[in-house]
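Trainee: Structures for review follow.
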Structure 1
Amino acid sequence: MDTVIEQPKYNKAKIIFAIVVIILSIALGLLYSNQSISSIPIKDVNRVKIASVNPNITAVGTIKPKKSIKLSSDIGGRVKYYLNKKNSFVEKGEILLELENYDYILKLTEKIAQISEQISNLKNMRLNLRRELKTSKLSLEDAIFQVNVLERELAQKQQLLRNNLTQESEVQDVQSNLTRWQAKQQVLASYYQSQKDHIKHQLGEINDTVDILNTLLLKLQESEQQLVIRAPISGNLSGFDIEFGQQILPKQEFGSLDLIDDFLIEVELSEYYLSRVHDAMQAEGSIKNRDVALNIIKIFPLVKQGKFRMHLEVPFQQSMNTQVKVGQSIEISLTDTADTKLPSVPLNATFRENNDTFIYLLKSNQSKAVKTLLKIKEQIGDKVLVDNPNILGKELIILDWNKNYKEELYIE
């Protein structure tokens, strides 16, 4: 009975002893792991010399026109002739393309014939109205003449009647005839006046219609020239891939004319430079081995596929239109005049502690490295620009940042 009671006490002591041993082992391990390293072998030292970053941003730009006119035909047709000057300069008015379109010509001819017939009919109507008005005027003039003749005759008959040289019946006949012609004159005068006003209005409308039809006819006749496409401006002909017999559809674009007198340079830069680039920077380009000052027109902050765009231009007084072509590549250099030479530190040489960034900087005798606080300005790729000009030209060491190190490390 006593043996049964003592055996559990013995096992319990062994378990407690084992737990104490494990706890002590863990504590010793943690104590060792947290112990700061004060020295490292020289063979494990990876030295890096701190250099300044180049403040210039270099890139390759592409010549693009500020103004470009798309070439197309309102009519379309089959290519009869084309100017064999791809990607070259053409003068304003130079023939670029001639098209054939028989259906269009047939319809155009029918319209011209119809309008010509309408003009002819209106001219005949105008002639008839003028003839009708002339006839009315002649009838009125004849009535006026007859009234004048009868008035003179009546005066003579009345004189003869007073001298008893004629009969009163003859005087009455002349008076009756005069009264009839006077009434006719009044009717003809009223008719002529109303007819004159009406015909004058009709002639005005006919003349206006004839003018409109003549203008339309002229435009139709000129529209045939739309099959001949000329350069609307002087410029560089691009995208002009034309072959004989090719069918050009109405409104189909078949090229463009780029105004080289006014071009820009488009540059794509990595998004890492977005915070450094601004429109006050000095820009320079190399065009045919000649350095040319550039102006920054606009910066587009929208980032696409890790890049953003900016536009530059050559100042007017340094026009280079005779030396560039659309699509040509230009070497660009951007310099910020406010930039000073900043030390550049590899990102993997830095470590963070309490929201601060540090490096281990070698002393001049290279026997010791000292923990040094960095003033981070910006990160560009795998490098960090720091506002610590006093470390420029010195050396730092890259360590295993999974370990703890003392403020000063001795190199053995």
Structure 2
Amino acid sequence: MAAYNASDVADLLRQIGAHDQLLADAYVYGSVNELQSESRKIGSLHKSGLLRPDDEIGDYRVTAELKRMLNRLMRKQSSYRQLSDMGKVIDTLNEMVIDYQMAVQSNQHDDAEYYLDQLDDLLYEAKDNLNVSLENMHHAISSQFGFVSTLSAKVRENERALAYAQKLLTELQQIDPESCYEWADWACPSDFARKISGFVYWFNQTLPRLRFIIDNMRLSLFRLRRDEKQASLLRNMARYLVQHPEFEISETLFEDDQLPETLKLAPAMPLKSYVDTRNTELETPLIALVQALRKQAKSERLVERESSDLEFEELPELVIDHDFFEEQTEQLFEQVIKHGEPISAINYWQSALQSWIVSDQLIDPKEWVELVFSSYCKLTNDQQDALDIKPKGTVLPGTDANYTYSDVLVLLR
């Protein structure tokens, strides 16, 4: 209890007594409205940790700690479930949701109100406990674990906090918050759906915050270990100097006769933060100093750079050669599209053979069929949607789509 002052505790109890009716209304009726009460009083109780904001704007509820104490004093049945980890919280919430849904569907309004109130308290307590844990972690990092003094203790505390934070992140990552929306997958009241969606939103915001704290913990641990190493080196050096007094400098070293005159310590110099203009002895050097500062800086001599001529050569024009037979396959596809009739690759080869011989171009019919097929495969998706190709041949035994074809037929789809 050394961290608390008796006057602070007395002020808190006095504040509870001064606002007894307001706290009683919030406890009995579930919440109080800021419009019905004085906003200044509610703000003071909220600052003291006795009231917390509700889902509705302007409504305030009793905090879980005060409500738990009042339930115990009033012998009222309170939640016996303990918050050990977020997985158990999800399981407990699932049970409460089922109870609340059954109560609503059976028109048991009193039971539904009780389960909704228990659900709200559990959600707030889970969020508050995790938020307090994250705030404590952040405070510990910001204060460089100021609750311990030695560097070794700071390193141990940082390692423990980092291990706890990483374990907590691993546990939270195993939970899928989007599955909580299934709790509201029925004709539920809007208050219930708002609480569920608010919990999912808070959970999604918590994971990035925890990752940021873990990154800061790792950086803090690196710095503390570096400081601990430096402190260890300094301690070892100090211990070495204590064990070897020959390295100590005597306080009367300047009086030693064996010390050269140039190394003897001179008397202390009278230093001032300003120039005493009334001292006539400083007038001459001061004027010389001012004049030296007023002189313009000497311009540096420009270094002449060597120059050389550049020779430009014209780039040769690249001549692109067009493949003759690829152009013939394009003409084959154009004829199919233009006339709308299927054309056989062999028939086209036979009809164009005379003109090809005149142009001194010749291709084997087998190679021509393979070229037509490969050119079709190079077409764009839109072009292949317009054209179709069917091989003429026999299916290989044991397969349903492999052909030994001797010709291909190009046609419109």
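The numbers here are math on the coordinates, done by the rules we state, and not lab data. Since the model is a prediction, treat every value here as computed from it, not as a measurement. Cβ atoms are built from the backbone, for glycine too; each structure is taken alone.
Trainee: With FRET efficiency 1/(1 + (r/R0)^6) of positions 132 and 228 (r between Cβ atoms, R0 = 30 Å, to 0.05) as the yardstick, tell me which of 1, 2 scores highest. Don't skip to the end; give the middle numbers.
Mentor: Details: 1: 0.05; 2: 0.55.
If we compare FRET efficiency 1/(1 + (r/R0)^6) of positions 132 and 228 (r between Cβ atoms, R0 = 30 Å, to 0.05) over 1, 2, the biggest value is for 2.
Trainee: Given that relative contact order in percent (Cα under 8 Å, 6 or more apart), derived from a single structure, equals 28, which label among 1, 2 identifies that structure? Could you put the intermediate results ahead of the total?
Mentor: Details: 1: 28; 2: 8.
Computed on structure 1.
Trainee: Hey, distance in nm of label points 7 Å out along Cα→Cβ at positions 236 and 308 derived from one of 1, 2 reads 5.5; which structure? Intermediate results must be reported in sequence, preceding the final value.
Mentor: Numbers: 1: 2.7; 2: 5.5.
It traces back to 2.
Trainee: Given a value of 47.1, 168 for Rg and Dmax of the Cα atoms in Å, for residues 156-387 alone, calculated from one of 1, 2, which structure does it belong to? If you can, show how the numbers build up before the last one.
Mentor: Details: 1: 47.1, 168; 2: 45.7, 121.
Considering all the candidates, the number was obtained from 1.
Trainee: Work out the source of -13500 here, i.e. which of 1, 2 gives that when helix-only ellipticity at 222 nm (-39500 (n - 2.57) for each DSSP H run of 4 or more, over all residues; to 500) is computed. Walk me through the intermediate numbers first.
Mentor: Numbers: 1: -13500; 2: -19000.
Here the read-out was taken from 1.
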